[in-house]
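Read through the structures below before going on.
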Structure 1
Amino acid sequence: MSTYLILRFSFGTSGYRFANYLIAMVMFFWFAILCNLFGAAMQEVVSIVADISFSKQRAAILGGLVMVGITIYGFHAIEKMALLMVPFLAAILLYGAFRSLTLGDIEMLNSHGTGAMGIGGAMSVVIGAYSGGNVTLPDYVRYARHQGRALAAVYLALGVSFPIVLTVTAIPSVISGEEDLIKIMLTLGVGVSALIVLIFSTMSSNVGMLYSVGLSVAASHKKVKFWVSVALLGVLATLLSVFDVVTLFIPYISVLGISIPSLCGIYM
């Protein structure tokens, strides 16, 4: 069963709607924030790589609409995109870390941080950034043919891959002193690779979140078809991304780190 059908066992036939709406709102705003980031980064990368200038709002809208279309097509589109995306992203991120280690000052890895963020804040950011994905895992693992495969996929993704990705992306950031991964890729001379990372990583995250939003609305309102909810909410979130919602990024995932794991604990 999907997340939203499972929630009925925990919150009842009426109360589960609140949990559904909470998760849907989380995914909805997350989609808008990532579209906003996508537009800004796309503008920068294309202007440097291809010397073409266009507004970040236009890039955000174009990218958002493409993501909506992929989600409407269904889960098989998400699966095919992931099969293409994962090897590319792994190779590019590892290459970026390798270039940083060979070209930069490795001693920077031993340097102390500024202390601007405490351990509690750091934990909230790391947990909050993936908490929505944890809660909605049933939406994806239910397609596994066996329980063992579902468990293996979850542990490999969260127990192995996620920490590796955080480490690999942290290495060039610490060495260069730059927080923006796209800018780091550009300085390392891998502009096209930066563009690939930008497109595929944003699309994979946003398509998955919009898929969960569509399931949530469809589960709460039987008369609303899945593709209708995806199209309507996806377009609304895309329009919202035109505004600078990215300024709410850190406060937003801090709230996620508090609310979503609590919800997850209840239904588990």
Structure 2
Amino acid sequence: MPRFSANISMLFTDLPFVERIKAAADAGFKAVECQLPYHVDAIDIADACGMAGVPLVLINAPPGNWEAGERGLAALPGREEEFRDTIDIALAFAETAECPRIHVMAGCISQDEDGAMDTYEKNIVYACERARKEDVEIVLENVVIPDYFLVFPDQAAEVVRRLEQKNLKVLFDAYHAQRAQGNLAEFLEHNLDIVGHVQVAGVPGRHEPDKFNEVNWRFIFDFLDAQGYDGWVGMEYTPRGETLRGLSWAKEWGLGPK
């Protein structure tokens, strides 16, 4: 049975950020995750998780100037010092909030750009070495937005295997993977050994993973179980309406209003 995590950056958004943790636990989620939690105090997240009895299992490192369109710094030549600062910030937050996993975004730059791949790999190795001292895992994800450095999940997997860092894994976001190249089960079958986290959203639309989209989610969840995946499956989607009502698809897995 999948172990579902609620992404509180996208679910329960009618509530203040920290209060979403209890709401997720009350709805049956066994963990929470989020994208960019740095607008709240990490100790408040830790306290809320402790009270609700759910861990925080994933955060993103600061991605640069989000409002200006930046989506990570790892592959951007000349931004190395800023990148290292974002890793320090993320690790400090993770330590306080007891989060074991950080997604490091690559940034919007072509892999053909001079120095981009070399910069990216050196920065990822740096992040892994820093994170390993704190017993934290670094995960990489392909993102389907214009000019993003990692377009396909295969590219993320290639970097993970090439760098051979013990605490470096793939964040397999099935929404982005389906949009980029499809063949979800095939990718998982060949790369589950380096998958550190899974995220899910319906395609198209990025809504609930229910029957109103092009992916057979029951098959994917059963496939993960059959392959022995014991990590978290993050629900990172935009509900069509109220979050709890939208969980009707997941009643058989114990999620939804109690």
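Which structure, out of 1, 2, was Cα extents along the principal axes in Å, for residues 16-135 alone calculated from, if the result is 49, 31, 22?
The read-out comes from structure 2.
Next question, about the same structure. Taking 4.2 as the value of distance in nm of label points 7 Å out along Cα→Cβ at positions 96 and 152 derived from one of the structures shown (1, 2), identify that structure.
Value 4.2 for distance in nm of label points 7 Å out along Cα→Cβ at positions 96 and 152 corresponds to 2 out of 1, 2.
A further question on this structure: From 1, 2, which structure was mean count of other Cβ atoms within 10 Å over residues 32-39 = 19.9 calculated on?
2
Identify the structure, out of 1, 2, from whose coordinates relative contact order in percent (Cα under 8 Å, 6 or more apart) was calculated to give 19.
This figure was derived from 2.
Shifting gears a bit: Which of 1, 2 yields 0.55 for FRET efficiency 1/(1 + (r/R0)^6) of positions 56 and 232 (r between Cβ atoms, R0 = 25 Å, to 0.05), as computed?
Going label by label, the one that fits is 1.
Can you spot which of 1, 2 the value -11000 was calculated from, given it is helix-only ellipticity at 222 nm (-39500 (n - 2.57) for each DSSP H run of 4 or more, over all residues; to 500)?
Label of the source structure: 2.
Can you tell which of 1, 2 yields 3.2 when distance in nm of label points 7 Å out along Cα→Cβ at positions 48 and 80 is derived from it?
Attributed to the structure labelled 1.
For which of the structures 1, 2 does the calculation of P(r) over Cα pairs in 10 Å bins from 0, in percent return 6, 27, 37, 22, 7, 1?
Going label by label, the one that fits is 1.
Quick one: distance in nm of label points 7 Å out along Cα→Cβ at positions 168 and 240 came out at 4.1 when computed from one of 1, 2, so which one is it?
Checking each candidate, the match is 2.
Coordinate-derived values only; no laboratory data. Remember, predicted model here, so these are calculated numbers, not experimental data. Cβ atoms are built from the backbone, for glycine too; each structure is taken alone.
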